[in-house]
1. Who wins on distance in nm of label points 7 Å out along Cα→Cβ at positions 33 and 105 among P, Q, i.e. which is largest?
2. Given structures P, Q, which gives the highest value for distance in nm of label points 7 Å out along Cα→Cβ at positions 41 and 169?
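Values in this text are rule-based calculations from the coordinates and carry no lab data. Keep in mind it's a predicted model, so treat the numbers as computed, not measured. Cβ atoms are built from the backbone, for glycine too; each structure is taken alone.
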Structure P
Amino acid sequence: MESAPAIQKLLDELERMPGVGPKSAQRIAYWLLNADRATALRLADAIVEVKDSVHFCKRCFNYAEDELCEICASSRRDPSAICVVSEPRDIAAIERTAAYSGVYHVLGGALSPMEGIGPDDLRISELMARLASEDVTEVLLATNPNVEGETTAAYLARLIKPLGIKVTRLASGLPVGGDLEFADEVTLGRAIESRRVL
C-alpha cells in the first residue's frame, strides 16, 4: 500500500534510527499522526533543542550542555580515578549502578582494524594528555567485552602501565541468576579468571 509522500518521508527518517525497523517506524508514525499537534511539536522542539544545546565535554567527551559535563564539574567525584568507555551511553549504564564515583573519558569508539578504526581515530591522545596533567592513580578500562573492546583495553593498558598508574579492567563473568550449564565457555572462563576471595 502506497503512503502519502509526507508519511513516507517520516517513515524513511524513522527507519534510519538504530533499532527501528519498518513496523516500529509505522507504529511511531501513526502514533504521531494520532497525537495532537502540541504533542508532536513538543517532540520536534525537544529534538531541535538537544541538537542545538548538547555538545561534548571539553575534558572527558561525555555529552554536556556547559563547557564541562555534570560529572566533570562535580566536586563530589574522585578525579584520581578515570573510567575509560567507548561511548557516552556507556557512562549512563555505569552510573545506574551507583558503584563508581570517579570521572570518565570517552574514546568515541573502539579499535577495529577491519573497519579501519585505529588509535588516531579515537580520543587516546586526549586521554594520555589527561594522565600527564592530572593526578590520576587508577584507570578503569570499561570497554565492551568483545574483540574490539578487548583489543582497545589491551592497547591502552600497554600505553598506561609504564606511567606507573594502576590499570584495572571490568570483571566479566556470569550474570546474577544465571545457570552454569547455559553459560558459554568464554563467559565461564572469564568468571573463573576473575574469581575473588570470600
Structure Q
Amino acid sequence: MYEGAVQDLIDELGRLPGVGPKSAQRIAFHLLAADAADVRRLVDALTEVKARVRFCEVCGNVAESERCRICSDPRRSDEVICVVEEPKDVVAIERTREFRGRYHVLGGAINPLENVGPDDLRISELLSRLADGTVTEVILATDPNVEGEATATYLSRLIGPMGVTVSRLASGLPVGGDLEYADEVTLGRAFEGRRVVGS
C-alpha cells in the first residue's frame, strides 16, 4: 500500500477492465515518471472523450453527433443489420471491409451471473428498427461464448416470427491453428459449418 494520491491513482486504474493490481501499479509509476506534458495530453484526451462522445441515436455505436458516421452514410444498405455486443465489435467488422449494411449495438450480452437480462440491452430499439419491413436480414455477430450464444438464441426467437432472415456469423477453426489445441465447442462448430469444396 502506498500513501494518499499514489494509492488513489492505483485504485482507480485497477478499476479499468483488464487492468489488475500489478498493471495498475506499473501504469501509476509510469505516469509519475512521465513528462507533465504527456500526462496533460492524457488528461485532456480523457476529458475530451467524456465531453464530446455519445452513443448514436440509431444504432448505439459511439458518435460525436446524434448519428454515427455509418448511420449517416447514404451508401450503406438499409436492408441488412449486423447485431453486435459492443462498439469495438463494429470496428473489428469494419476492418474486414466485407459488410456494407448497418449495425445495431446491444450494449452487452445476456449474462444472468452479472445480472444482465434482455431488458438491460438495446433489444427493444432493435425490434423498433425492424418494424417497418425495410430490413430483410439480421446478422447476429455476438461473441462465440456462452453469453453471446444465449443472446443470439434469444434474439433469433424474437426476430424469426417477424419474417426477417436471421443468420449467425460462422465460427470454427482459425487459419494457422492446430486441431489439437482447439476446444470441443470450436471443433463442433467447424464440423457444423463445413462446406463442400470443388473436386
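1. If we compare distance in nm of label points 7 Å out along Cα→Cβ at positions 33 and 105 over P, Q, the biggest value is for P.
2. P
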